[in-house]
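What follows is calculated from the coordinates using simple rules that are stated; it is not laboratory data. Because the structure is predicted, anything quoted here is derived from the model rather than measured. Cβ atoms are built from the backbone, for glycine too; each structure is taken alone.
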Structure 1
Amino acid sequence: MSLQQTDATVLRETLLDIPDVLPLVVDGTEYKIFWEHVPEDVDLPYIVMLHLTGGEDDDAQSRATNTFWTVVGVTADMTTASELDNAIDQLHRKMPVSSIDGVCGYTWIARQFPVFNRFVVSGKPVFEVGGIYRLRLSIGA
């Protein structure tokens with residue numbers, strides 16, 4: 001599995017470990033948390049994770065990643081935007097959750113900057129809320 005795929009999987013699993021996230025992004029038996037691409041037929045709200053920069057951490061004593069991600073909830077409703085923002089904010093200082101063998105948190109997830117964007121699509125407001133997060137993982141030998 002590539003490093004970016006590993007990081008995206010860990011971020012998704014960590015988001016799903018936050019109880020406040022689950023009711024906001026559930027669609028039947030699927031959770032609307034996407035990496036880089038959201039299918040056109042997906043209804044709001046959802047969460048999208050975008051890799052900004054980073055990769056393998058050259059300063060670590062063992063093999064590790066050091067990446068920065070934008071994690072935002074997207075919705076057309078201000079109340080839901082506030083709920084998504086509060087839920088995603090719980091990533092800050094949370095230890096990463098991983099089901100991948102040999103992958104664990106090197107340290108907690110850290111929010112670097114908040115994100116709150118409002119734009120108009122087809123005459124209707126759309127909100128993006130969340131933040132830019134630093135994820136550091138130990139990826140084994």
Structure 2
Amino acid sequence: MSFGITWPTNTADVINEIRDNIGRDITIKVLIDGTPCPICELDPITNTSTDSFCEVCSGVYWLNTTSGYVINAHVRWMGADTPLYTPGGAIYEGDCIATIEYTEENLQNVQNSDSFIIDEKDLYLEKYTMRGVPTINRIRLYLKEDSE
């Protein structure tokens with residue numbers, strides 16, 4: 001006798017509704033690059049500044065900036081989660097785990113992220129995994145708290 005799993009057709013809607021009720025806003029700081037230095041000129045051979053002692057860009061010419069992207073997430077701090085126990089000892093996967101909705105835009109922002117702000121704490125991405133059955137519908141972020 002075989003048993004089949006019947007998935008509801010609106011799984012993503014149910015998960016998003018749960019996240020809306022128990023989640024909170026987090027900020028993904030997305031790295032935006034390619035802004036030219038307002039003081040220097042570009043050396044086309046090296047693709048850097050003609051002034052290696054520039055006070056604004058330090059001779060790099062291209063300035064990287066970040067833009068904040070706010071999204072709703074289910075957030076769990078590591079103290080509430082059980083570590084993965086192995087023969088070699090306990091493995092902690094991150095200080096914080098946040099789960100967000102899977103969209104191409106969200107995935108791209110995670111891949112281009114510089115850092116995250118959750119509960120007024122700065123975190124950085126350790127790794128991420130795609131979640132969902134039968135189709136991917138969320139992204140789980142494993143984050144570490146910035147010690148600086």
Structure 3
Amino acid sequence: MENSDLIKEVLTAMINISGRKTNKGHAAFVMDISLKKLSSKYDFLKNIEIIDTRFLENADPISVVSDVDSVPPDEIGKAIQEIITTVDETLGKEAGYFFIKEISRNIKDNYHSTMSEMGIDLSLMQLEREIKEMEKRINTSRKIDE
């Protein structure tokens with residue numbers, strides 16, 4: 001499986017999920033901002049273009065240049081994890097509590113094994129997110145009690 005196919009699949013799923021919870025334009029904007037933010041760390045992200053397709057018929061919202069296919073898989077894995085985390089944090093409550101779990105459900109089965117080989121564990125990422133949320137609630141309740 002090519003890196004470009006995997007990235008396109010994950011980003012498309014993320015835009016579709018966040019687009020249902022906000023709107024497609026906002027989802028595309030958040031994805032674009034997140035990629036630009038991370039492109040200083042992962043140079044190959046500059047080869048990905050996010051297109052707001054609300055007013056275009058049959059247009060694909062993600063354009064990935066094939067240069068991405070030459071990037072080592074572990075680097076792609078790290079970038080995908082950071083993209084998911086960044087978009088989730090940027091959207092905040094708009095993403096929904098089970099945003100990462102929804103990504104996992106919306107990605108075709110054949111992509112999961114490739115992601116696993118790259119070190120991406122969406123179940124673990126969801127668990128980490130839930131723990132962070134629980135810690136926030138505990139800290140908030142402690143501050144209220146003080």
Computing Rg and Dmax of the Cα atoms in Å gives 15.9, 56 for which of 1, 2, 3? 3
Taking mean count of other Cβ atoms within 10 Å over residues 31-38 for each of 1, 2, 3, which is largest? 3
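Work out which structure the value -21500 belongs to, where helix-only ellipticity at 222 nm (-39500 (n - 2.57) for each DSSP H run of 4 or more, over all residues; to 500) was derived from one of 1, 2, 3.
Values: 1: -6000; 2: -4000; 3: -21500.
The correct label is 3.
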